[in-house]
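**Q** Pasting the structures in now, so scroll down.
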Structure P
Amino acid sequence: MPPMGGSAVETWLATGQYKNWNCESAPHAARDPSPHGFNRICSNNLIAGQVNWPIGAAAVKELYAGPVEAGATATPVGYAVYLKTSKDSASGSNWYWYERVPADSSAPHDSNGTVADGFGAQAEGGNNPAYSICVGCHGAAGTPNHTTSPGSRDQVYTAVP
């Protein structure tokens, strides 16, 4: 499972452990309504084929600057990670969300490129990007008005088998 907390997540991503998960064969253009641009998704076995995502269900979305030619090796320019931390999703509040983008990205981010780093709960009196950005979109996974992949539901748009 991925750890929580930006520096721990980045260290874990650098090991490439998630590449042993179930990964899409190649980067592709974003599926509507995703704002993530060109990407490739890797899901752990707790997401693949499950009816209800259990604690520890996780995925990594590699973010790319543009199209990647077939057979070419490309380095991601950012990552989006999510991890279910409790049996009850609580509408995304019990998911940990992390996203880092390049400094020149149009996505709202801090000076390190971090878009979100935390749980998807609504913050009292303040802004929580994990809630407003991540859950704001992923909460619609599996609904009829969004382009989804088979098995899309409960915060997960693409479960890679």
Structure Q
Amino acid sequence: MHSLLKIAQGAVETYVRRMEVIGPQNLFPEPGAAFVSLYLHGRLRGCMGTIEPTKPSLEEEVIANAISAATRDPRFPPVQVFELKDLKYSVDVLSPLEEVETIDQLDPAQYGVVVSYGALRGVLLPRLPGVDCPREQVRIAKEKAGIPPGVSYRLARFKVHRYSQ
């Protein structure tokens, strides 16, 4: 198992069992943006992340996002102790955002997308099952953000390095 997956798993298990946040061990000292996804029996159980670094190191970013995925994803109740043994983890480390002018510069197999309108911002990771074209990727990201139809929005793309179980 990759070190980032071990960090995510350790963060979730420690927090869910003891309500404690593990400290970084300086394994990934550079800042970085990351998403942590949790799966239970093959289905999404939680996902939270950042599109730009918010912590001093990638390791601290993964710890914070893993705990958030387990306890703060509004789509799911917090992870319970009995679920821990069956959780699978995925960590996506994001490249810096790159503004794009048109939807034609997107490719959901290669890039994630950020769709922005004022303070509203929707994010969708790349390589998601059922998302095969840029228009669908943008539609879902707009819907997640609550961006109204017919308005002018901004697009940015990013690549990810995915580590998963």
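**Q** Using Cα Rg over 2.2 N^0.38 Å, for residues 61-116 alone, single out the structure from P, Q with the greatest value.
**A** Largest one: structure Q.
**Q** Ok, one more. Quick check: -8000 is what I get for helix-only ellipticity at 222 nm (-39500 (n - 2.57) for each DSSP H run of 4 or more, over all residues; to 500), calculated from one of P, Q. Which structure matches?
**A** Value -8000 for helix-only ellipticity at 222 nm (-39500 (n - 2.57) for each DSSP H run of 4 or more, over all residues; to 500) corresponds to Q out of P, Q.
**Q** In addition: For structures P, Q, which has the highest computed value of distance in nm of label points 7 Å out along Cα→Cβ at positions 37 and 133?
**A** Q
**Q** For distance in nm of label points 7 Å out along Cα→Cβ at positions 53 and 69, find whichever of P, Q sits highest and give me its label.
**A** For this comparison of distance in nm of label points 7 Å out along Cα→Cβ at positions 53 and 69, the top structure is P.
**Q** Here is a follow-up. The value 18 for relative contact order in percent (Cα under 8 Å, 6 or more apart) was derived from one model only; which of P, Q is it?
**A** Working through the options, I get structure P.
**Q** Related question: Given a computed value of 4.9 for distance in nm of label points 7 Å out along Cα→Cβ at positions 85 and 149, which structure among P, Q does it belong to?
**A** Working: P: 2.4; Q: 4.9.
Label of the originating structure: Q.
**Q** Tell me which structure, out of P, Q, gives 2.6 once distance in nm of label points 7 Å out along Cα→Cβ at positions 5 and 101 is calculated. Mind dumping the intermediate values first?
**A** Values: P: 2.6; Q: 4.1.
Computing distance in nm of label points 7 Å out along Cα→Cβ at positions 5 and 101 on every structure in P, Q gives 2.6 only for P.
A short reminder: the numbers here are calculations on the coordinates, not readings from a lab. Source: prediction; values computed, not measured. Cβ atoms are built from the backbone, for glycine too; each structure is taken alone.
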